[in-house]
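Asks: What follows is a set of structures to go through.
Nothing in this text is a laboratory measurement; each read-out follows from the coordinates by a stated rule. All of these numbers come straight from a predicted model, not from anything done at the bench. Cβ atoms are built from the backbone, for glycine too; each structure is taken alone.
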Structure 1
Amino acid sequence: MDRYFLQSPRLGFRQWSHADLHLAQALWGAPEVTRFIGGPLSPEKIQERLCAEMEISSLHAVQYWPIFLLESHEHAGCAGLRPYRLEDRIFELGVHLRRPYWGRGLAEEAARAVINFAFEHTGAKALFAGHHPANSASQHLILKLGFRRTHEEFYSPTGFNHPSYLLESSSRT
């Protein structure tokens, strides 16, 4: 379907728009989705987050894009990139899935599609990823994707140092 600029076997990616506020609310307003990233977010913070994603896209041509199941067009969450250290051409990789879509391998599928997009279309030299220290599922995914742990980094929305990782374009398998 041409509404998606990027596809994986089961997922379609498109840009956020102001009309997607209800999707953003279902995602970032869910305590189980946002508990490791400083949420759940208030309605005002969700609106700010949606606007920030669109602003990032207009400035840097990346965002945490909304993702949909190709078969049913159900909104499954978001996955994408945001600027991290642009002077070094490093972007941050992120995936947030709504609870009904957990445990299906969609996070890995989405992340792999974003990784390929990053290295093939943005000129990225490396990707950064981090996770809440208690989020073992994210740690497992990040390591499975081939990232290597590099440091801990303070993440103000949670108040914790998060284990942090890099995946360099030269180390892709």
Structure 2
Amino acid sequence: MKSILRLLARVENALGWLAALAMIMMMIVVFCDVLMRYIFHSPLSWAYDLISLYLVAAVFYFSLSAAYSEGAHVNVDILQQSFPNAGIRLSEIVTTAVGTLIFALITWFGALKTIESFVEKDVLSGAISWPTWPANALVPLGCGLLTLRLALHFVGHIIDLATGSTLIPLSIGHHGDKERFE
């Protein structure tokens, strides 16, 4: 299990670098567009489409699973603070099971949409006919990775609850011992 989690972390790290690259590309394109618009009075007609269709989606979906694994997502843990560790594990089992189901459905329907847009040769109308399937493919890629992460956490929390081990650290306690929200 730990080797699978390490491999998944490497994939998330690689996608994190791709997300950073997409962010850098966004900054370069915006800078060039502003430069062309205000100095040469000739903006880049394709900049908005490239950024909104591909780059923003890449930043979001490439970092989705890593954000979850690092606890960087929104986490309402007010009730969990009063739970014993076993109660926290049980709540994590429930939330990872629900999350796995939801993101598996998003992955499935996103994959269907990607295949459909590829087969139909869907394009975005504009200055450049951008194909939509690469942007659509980001959804099942990012959500599929998160589904795998959630499924592994689900299994890990069950093993941890049954054996008392710590395959998956509890996310409660990021606030420190002295800080409590009530």
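Asks: Assuming 37, 37, 33 is Cα extents along the principal axes in Å as calculated from a single structure, say which of 1, 2 it is. Provide the component values of the computation, followed by the final result.
Replies: On the way: 1: 37, 37, 33; 2: 64, 41, 30.
Label of the source structure: 1.
Asks: Sticking with this one: For which of the structures 1, 2 does the calculation of relative contact order in percent (Cα under 8 Å, 6 or more apart) return 26?
Replies: On the way: 1: 17; 2: 26.
This value belongs to structure 2.
Asks: Quick check on the output: -9500 is helix-only ellipticity at 222 nm (-39500 (n - 2.57) for each DSSP H run of 4 or more, over all residues; to 500), derived from one of 1, 2. Which one produced it? Before the final figure, lay out the partial values.
Replies: Working: 1: -9500; 2: -23500.
Of the options listed, only 1 reproduces it.
Asks: When FRET efficiency 1/(1 + (r/R0)^6) of positions 51 and 123 (r between Cβ atoms, R0 = 25 Å, to 0.05) is computed for each of 1, 2, which one produces 0.90?
Replies: Numbers: 1: 0.45; 2: 0.90.
Label of the source structure: 2.
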